[in-house]
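Heads up, there are several structures right after this.
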Structure 1
Amino acid sequence: MWIGAGKVVLDFYQNAELREKERRLEELLRDLRKAYNLSFLEVADFDQPDRCVLGFAAVMPETWRESSCKSLIQKILKTIDESSFARVVSDDWDLISPF
């Protein structure tokens, strides 16, 4: 079993309303959970309408190669970055195999 975990910092392109950030973030997380079966949670910068820090975790089968797991996480980050309202400013993640 592979476990990928990390954090992603998002910029919401001069968004000035906290409710707009929450609405768009909820949509993004719902779509990511549906598409990739991941766990995401906002972990910092709750009161900043133009910035968000997300934590994520993914569990992948033991039968996958390490390169396939890394490729999946990079694909997820690219999906977030290509969304029309938020871009990835920085990401820090790691992939571990506990066995």
Structure 2
Amino acid sequence: MKLKTSELTGAALDWAVAKCVFGYGADCKENRYSTDWAEGGPIIEREGISTRRFTVGTADWIAYANVDGAEWLHGPTPLIAGMRCYVASKLGDEVEVPDELA
């Protein structure tokens, strides 16, 4: 199922991050990029993703990656915002995820 990157959360977001990291979606029970700083933090640092507290609607954080065509992405936590930003920078505004994760 195709989902907007800006709306990815939970297992679907973790799967999409794994797709960026490994070239394929991995088991989301083992990969917690969007909730575990030990997994998502190194990606934010390596990719130079900036996160900032910024309340817009229901989102409390924004993230930005300095790549062509990148834009600010929002999320309820800095990790979710950062991982959405990472996925958008690698896979674009929409991502095809397995139906069971949508």
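Derivation of every value follows stated rules applied to the coordinates shown; laboratory data play no part. Everything quoted here is computed from the prediction, not taken from an experiment. Cβ atoms are built from the backbone, for glycine too; each structure is taken alone.
At a glance:
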read-out: semi-axes √(5λ) of the Cα gyration tensor in Å derived as 19, 14, 13 - corresponding label from 1, 2; value: 2
read-out: Relative contact order in percent (Cα under 8 Å, 6 or more apart) - structure with the largest value, from 1, 2; value: 1
read-out: Read-out distance in nm of label points 7 Å out along Cα→Cβ at positions 18 and 66, computed value 3.2, structure in 1, 2; value: 2
read-out: Origin of the value 23.6, where mean count of other Cβ atoms within 10 Å over residues 10-17 was derived from one of 1, 2; value: 2
read-out: Read-out distance in nm of label points 7 Å out along Cα→Cβ at positions 42 and 82, computed value 1.3, structure in 1, 2; value: 2
